[in-house]
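Asks: Multiple structures are listed underneath, in structure tokens.
The numbers here are math on the coordinates, done by the rules we state, and not lab data. Remember, predicted model here, so these are calculated numbers, not experimental data. Cβ atoms are built from the backbone, for glycine too; each structure is taken alone.
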Structure 1
């Protein structure tokens, strides 16, 4: 369960990876980390990318645990359906399922979706049902 105090920002995998790997934009993520959460699907993306970079799976999991992140493990059916609609609508922009989960969860929680993916800026201000998509790009 996510803390009510950590719902200002929803992290995308790209933002968390920038922080973990000391990539450009990591300072921006560091500044909001104590007010952010991430969805479990985006954690799966982070782990898969760490493994592709040569980090053993167990070590990748430990690295995530050491950050003591609030991880949202819920995706109600209605929210999943909204996410599916967003995937279909953003097909030409190349957004992944994980991207759309982050955006849908952020909009539903009234938080800002934080990413390194500049394509998301095109979605800022659009609505998912009655909730506005707000995006912060870190680089």
Structure 2
């Protein structure tokens, strides 16, 4: 596989997860919808930390799948906040996969952006507090 790369240094993933056989598609590889759900969870946790409360996903932008994920891979999702508005924030994400069955080689799997809006208890947009 040509996209073998190291994991990002000096950064911790927002989420690490191992896909199981029940997450496969008809080709025996991990279903793209499963990966998108994991990306949403990873971004959600960062958005909640930054906004200090509830958030909702409002957009998924520029998701590019670069390589397949295999059952048993260790999937690492890195998230970075790239823009904070009054009620919304944009997060950039990068997905890497470590292959235990292939000498722990690491591959860049996907990238993209997600947009979240901070919401109150009535699911209405609320202001994002300034960073502490």
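Asks: Work out the source of 0.45 here, i.e. which of 1, 2 gives that when FRET efficiency 1/(1 + (r/R0)^6) of positions 55 and 71 (r between Cβ atoms, R0 = 30 Å, to 0.05) is computed.
Replies: 2
Asks: Out of 1, 2, which one gives -0.56, -0.64 for log10 I(q)/I(0) by the Debye sum over Cα atoms at q = 0.13, 0.14 Å⁻¹ as computed from the coordinates?
Replies: Of the options listed, only 2 reproduces it.
Asks: Name the one structure among 1, 2 that helix-only ellipticity at 222 nm (-39500 (n - 2.57) for each DSSP H run of 4 or more, over all residues; to 500) of -14000 was derived from. Can you show the working numbers first?
Replies: Values: 1: -14000; 2: -5000.
Traced to structure 1.
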